[in-house]
Each structure stands twice: as C-alpha cells, then as structure tokens.
Structure I
Amino acid sequence: MTRSKLLRRFGVGMLVTSLLALLSDPVAASNAAVGLAGASQENLAVPRWLYLATGGATVGASALLASFVTDRRFIDRIHLWRESVAVDGAIRRGLVLVGHAIGLVLLVLLVYLGYTGPQVPTVNFAVIVVFAGFRAGYTMFTYLVGDTWRALNPWRTLASAVPNGFVEYPERFGRWPAVAGILALVWVETAAGVTRQPELLALALAGYSVVTVAGAILLGVETWFDRIDPVSVFLHFYGRVAPLRWTDDGLSVRLPGMRLVTDDYVADVSDVAVAVVLVWELTFSGFVTTQQGAAVITTIVETGVPPLLVYAFFYLGGYAAFLGLFLLAARVTADRIETFETPRSLAITFAPSLVAIAAGYHLAHYFGFFVSLSPMLVGALSSPLSPPSNPVVLTLPAWFGGLNVAFVLVGHLLAVWVAHSQAYRTFPSRLQAVRSQFPFVAVMILYTMLSLWLISLPTTSPPYL
C-alpha cells in the first residue's frame, strides 16, 4: 500500500472517530444573547480534554484529506458551479419595494414601541425583534439563504431618496470604520443594558439612525454602506456564505461558501480585520456568558479593578490577539515556502475562510436561542401593538447540544475547503498550495478547540452588567 493511501485511510479514520466522539456528547445548550440566556447545568459525558482534542483532530484530519484533492479542474468545478433562475424585472422591482416598506415600518415600530411599549424585555417588541429576530434569525437567514439587506435596509432607503455623496471618502481608510463600528455595537449589546432596557434600545436605534442617514448623505450611499456602516458590512460578509444571490438576470444558486472563494470581497487588511471580528465577537460573547468566564471576571473585579475596564481588556485584548494570531500565520506561511506573495497578500487570500468559521459559530451560538424564542417573535411580529401577557418560551431537548457541535465543525470544515481552494487559486505549485495552508489550519484548530470548549460550559448572566 502506498504512503498516500495510508495517509488517506488514517485521515478518514481520524475524521470518523472524531465526529463520533464529539456527536455522542450531550453538550450544554448554546449561549444566547447577553441578558436573555438561562444557565445550563449539563455536564460532558466524556473528559473535556478528549472532547477538545477530537474537535481539533477533526479539522486537522479534514485538512489532511483536502490536501489529496489536487486536481485543479475538479476544485474549479466545485467553487465555480452555479445555476441561474431568471426573474422578471417587474417582479424583482416589486420585491425590492416591498423590502423597502418592511424595513421602514419595522424601524418606526422598533423605536416607537421601544419607548412606549412595556419596559419588560421578554414582552417588548423592540427587544424581541432586534435580538431574537435580527441578531439571531435574520443573520442566520443571511448566511444560510441569501443577503437581502440591501432591499430591507431602512437607512439606505432614506438616504437614497435625497441627494448624497458630497464628500470623498479616503480610500486608505478601507473598512476600518466598519471594524470599529462592529466592535462598538457588540460592546453596547454587552455592556450598555440594551437587552434589558427597551427605552435604552430605542434611544440607541434612534441615535444610530441619525448618524447612519447623515453619514450616507455626506459620503454617498454606496460608499457608506459598503465600507463604513457596521451593520451592512457585517451582513454583506456573512452573505458570501449563502447559496442564493440576486444578480442582474435573476437568482444565482451556488454551493454554500463558494462565493468566499470567487467574490474577492476581501481586498485589504481592514477586510481581514472584519473577518476576524466576526469570529471574535461571538467568542467573546460566549466567554462572558459562561460560569467560568464570569468567575474570572469576578475574581479580577474583587481586586479593585472597575468591571467595565475588565470587560474592555478581555474584549479589545482578545480581538488584538485573534487578529495578531491570524497575521502571524500569514507571516509564517510567507517565511516557510518559496513565494513572491507577501504576508499581507496571504492574509487577504486566506481571510475569507474565517467568515465560514464565523457562520458556524453564529449558528451554534444563536440557533437554540432563536428556536426557544420563536413563539415570542411570531407573536410580536403578528401583533406588535398587543404584547402578550404570558410569553411562551420553548424548552429545548438535550440533543440540541449535539447540533451546536455539528454547526461549529461544519463551519470549520467549510473553512478548510475555502482555504484549500484559495491556495490553489494563488500558487502554481501543488506543493506550495498544500504547504501554504498548514499555519492557517493550525489557527483553525485552535479556534475550533476554543469554541467547542465555550459551548461545552454551563452558562450564566455576565456579572456586573
């Protein structure tokens, strides 16, 4: 038996064994939005070290198996396959107008009912729709089905109705404002109490609306929502994972995640930073809602450090570490293979794989939350002016924990294939293409083990918030 066949059989065996070990584990329910999650007391059925090791081995084995796929024509067929469905122009324009109307109506209702509705988060229309509907449900729709935010975006609709684009945006800024904006929005969600105080959420939405519409008018609609607006950039990056996309001719169908290979949406280091922040913000949210994370924060605060300073240290320091680790992988790759590619260009090349990881994280983080609150969301949307007196929350079965593990692993396995495809698009040598992936796969394994560790821990409310 050749060495290649032995390695392939070893990879298949490791992958199957790892998946069986992971999926046989009744992991705790996924973490939900800060302030809305209940604690879970589930324990692992296997030693945690074995659970984490098998998770890392799954990603490593999948990368090993992918390295045997060296036929460039086959790789191209996978990420270039598409089908198109023609849609009449009048129907498309009608759908866009309906989307505009829905977005505007929802924004008005969110601000109005956030102020005037009952100040109880479990029955307030604004809290339910923003966090269960948008943060969880609509984001999942964006990467599982398609990105429809361009039509729904109420701020874009308002800014497009008036003359705009009076100031030229400096290209050197890239998408750094969007990175800062995403970090700021997640910080507000975590530390400002908007998940528990509907009036405060309504105030934040109103303020965001003013800044966003004014900025879009000043700098131009296309520039603002493509490079600066954090919500739009957040959703458009996730939309690259989705199988469906509107084109000039109608609806385009692709295999999930393949637009991450072909769209070239990541163009500079600021785009790399966006991809990293999508992964980090979920990791941070998962950490602070675990009992272990809460214990670490409590211990530090008891020494006299202000709570918000502790959270800010973990939040910004952790993001810097995640970004630095990915850039380090790019530098190691440039140093260890003979190539004219720079560390910067390699980081840009492999960053789209992080978006696939983020989609898996998000699904594991929010799917259970969305399902459990879906009766409340349906009730809020069907009768926004009549909040229920007894909101219904579904109790999730124990096997939902296995889904969380599967979501994380599927996201990482998709990321491995995206990185593999990107490598073969970039390097003429097969050996270079395979070797270039190793440092990035090592980073993916680390991310996998960290995320699996977080979703295995019992949850609690973040202290001091």
Structure II
Amino acid sequence: MGPVAGDSARGRWILAAAVLGSGMAFLDGTVVNVALRVLGTDLDASVTELQWVVNAYLLALASLILLGGSLGDRFGRRRLFLLGVAGFAVTSVACGLAREPEVLVVARLLQGVSGALLTPSSLALLQSSLRREDRAAAIGRWSGLTSLAVVVGPLLGGWLVEVASWRWIFFLNVPLAAAVLLIGWRHLPESSDPDAVRGFDGWGALLSAAALAGVTWALTETGAAAPGWLLAVAAVGVVAGTAFVLRIRRTADPLVPPSLFADRVFSIANTMTLLVYGALGAMTFFLTLQLQVGAGWSPLQAGLATLPMTVLMILLSGRSGTLAARIGPRWQLSVGPLLCALGTLLLVGVGPGTGYLTGVLPGVLVFGLGLTALVAPLTASVLAAAPDRYAGVASGINNAVARSGGLLAVAALPSLVGLTGADYQDAATFTPGYRAAQLVCVVLLVLGGLVSFVGLRRTGGLLAGPAGSGAG
C-alpha cells in the first residue's frame, strides 16, 4: 500500500493512534509527581525511593528509546508500537497493584522500557505511512496534541488522588491502551526498513543504554551517593559512550548508521535539540519550584501557571509545521529558541509577591510562542533529513537526545548554582539559585538559536522537498 493522505480517514486514524500512544507515555512522565506525597505515605517509602519512582521510568525511557527506534525499523514499526502499548498497559497494572516501594520502582522501570518501544515507533509510523507533503503538518499536530499530557497530567493526577486513590493514575492507562490497540489493529499499516539485515547489533544496544544510563544516574545522584560511586558510574557511562561511537564506525550493521550524522541538517537539529530541551526541562522544573517556594503558590496553582504554553502548542503547532514545510526550517529553529530565551529572561524575577498577570504570564506566553515555533519543524527536520528506511532510528535518536538533555540539565543545575536538598524549603536561599539557573537556561537557548541559524544556512526549503532523501 502506498503513502496515505493526511486528511483521509485512514490518515486521521494513524495520527490518532500515534497521539494516544505517545501521549500515554508522556502522561505518565508528569502524572506521578502530584501523587508522590500520598503514594509515599501509603507505601511507607523513603525520599530516595520516591525519587526512583520518577527516575526509574525516565532513565529506562531515555536509555532505551534509541534501541526501540532501531527495533521498529528492523522488525516492523506497527508491531513494535503495538507491543509497546500492550506492555505499557501490563506494567501500569503492576504499578497500580504494588504494595512495596521496591516493587513499584521495578514496575516503573519496565513501564519505561515499554515507553521506549512505543514512542519512536509512533513518530516513525507518521513518517513512513503519510505522503511526504503531509508529514510536517501531521508532526505539528502530533506535537500539539501530545502536549496535552503536560497540562492534563498534574490536573488529572491530583483529581484521581483526591476522589479515588493514587493507584488509579496507573490503572487509567488500561482503557487508553485498549483504544490504541483497537485502532492499531484495524487501521495502522506495517512498515520497516526493507534493506535491514537479519543480524542485530546487540553490543551497540547495550553500550548506548549503558552510556546514557551511567551519565544520567551519576548526575541525578550527585549529593546523595558516595563520591566514589558517582565517579565510577560516570566513568562507566563515558567509556560505554566512547565504545559505542567506535563500534558504530566499525561494525558492518550498526545500531545507529554513521551516515545519519554525515547529514548536516540531522546533526545540527540534534545538537539544537540537546540545548533547547535541556533548557526547557530545567526552566520548567525550577519555575514550578520557585512559584511554590519563593512565591508561596500551591502545587496546583504552580502547575496551572504554564497552561498557556500548552494551549499555544495545541492551537498553533499544526500551522507551525505547515509553515516550515513551505519556507524551510531555518528561521523557525533560529527565532524560536531566541523567543524562549526572552520568555525565560522575563521569568527570572519571579519571587515573593509576584502576581500572575504581570510577573508570570508575559514570560510564559513569549516562551510558549517560541516553543510552538520550533518544536514541529525541529522534529520534521530530523525525520526529513534521514532516509525513510531509518525513520524509526532517527526518531529514536532525537527522542533520546531530547530526554537526555532535560534529565542532564535538571540533574546538573542544582549543584551548579549552589543548591542542596535543604535549600528547596527556604525561599531566601532558593531564589538566588533559581535566578542563576534560569540565566543558564537563557544561555543554552541562545546557543540553540545560533546553532540553527549558522548550521542551517543552506537548507532552503528542505521540508518542502522530498523528505526522507537524506544525505547518505
């Protein structure tokens, strides 16, 4: 079967499955946070155990998402997507039934593995199933609609904890997964890399996972684990990363084809992703805390403060993708990060007595406009720069870079700006650290804009051309 029109009935079903599946994974990245206090009391968990309830999921997702994309290319994107969705449902039930914190941490780890299978395959299905001229707009709609998870997660989680139990934040995934499986079984076409060989780079998969997990764990545990352990695990991550680079250059059938990085657009877009998503993760993390610690807002009020960002993404991401397809990605990927930097700069002054309309909303709106401008063309650029046969691994690389950027920034910045665990309870101590961290985010965003402006100067109308041709 040939490519499907984006506005056809089947095209809309493909988009719906991709949005619901990946949205479910994104939802679980945010919904758990609001339930941690009740969950910890119920399971008699320590603070460290609560940290791992969150981190186990994110570490598995970031470490294995590259592997998930490669497996989809080789064995079928529809097959891996549906397997990931089914696994996500089963592990969600295990999370909801957990009676010990250790059991919940293991279940969350397995939930992250399932998320690593379904997330890159959802984007790869859009890229491989839809007509080339419809892909950028579809990816824009995917970006906007999956952004709903950012705002729905905290609100839905808080409501379920109040009216039922924290366990229902996990049980909720079961009907969502059932709907995705039904749509996928009836409407999703299968696709894969027709030139894939039967062999599989198992060592490459292990080395990439060890590299991401080692470095991320070491940064996350800074200040909690013994220095010797931190250095040892970080060294393992660095050595594994070096070995991974050497392996993909020498093996006949690598997990990540080096030719992808020979394409300038692919390399530039992923460099920009690391900078921008690192800043995004840290900015929202510190802002949410500062609104509670420094400004004295409730957790729900702090969560609602960034709602305009999500609304802008939902309303305008599709148009942003269409515009990039017409004019090329360079200007949106250059101006978007600069708008985000300006928005972050406007939020530096948040502190005691800050009002929402004058102290928070302007920065949130400017940041949201910048994010809307850049997300859809960034994702579309990465996928368009890679040959269609590598759609899954290209999506996996970009997802891994984005999540690793956020994880690394959030893990590293507190100690970098002089904050320790006790400082999160004291406004006088936390506020200077918050402002320093936001200024670091401004620098990262400006660098992201400059990287795009310089690196994409000759791309022209890349997204409007024959996407997927790649550089080879």
Open item on the list: If helix-only ellipticity at 222 nm (-39500 (n - 2.57) for each DSSP H run of 4 or more, over all residues; to 500) computes to -21000, which of I, II did it come from?
Closed with: I
Open item on the list: If you rank structures I, II by relative contact order in percent (Cα under 8 Å, 6 or more apart), which sits at the top with the largest value?
Closed with: I
Task: Given 3.9 for distance in nm of label points 7 Å out along Cα→Cβ at positions 177 and 377, calculated: source structure among I, II - done: II
Open item on the list: With FRET efficiency 1/(1 + (r/R0)^6) of positions 89 and 201 (r between Cβ atoms, R0 = 35 Å, to 0.05) as the yardstick, tell me which of I, II scores highest.
Closed with: II
Open item on the list: Among I, II, considering only mean count of other Cβ atoms within 10 Å over residues 169-176, which has the greatest calculated value?
Closed with: II
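Thinking of I, II, which structure, once distance in nm of label points 7 Å out along Cα→Cβ at positions 113 and 433 is computed, gives back 5.2?
Matching structure: I.
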Task: Read-out semi-axes √(5λ) of the Cα gyration tensor in Å, computed value 32, 26, 23, structure in I, II - done: II
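Computed from the coordinates by the stated procedures, all read-outs in this text should not be read as laboratory data. Quick caveat: nothing in here was measured; it's all calculated off a predicted structure. Cβ atoms are built from the backbone, for glycine too; each structure is taken alone.
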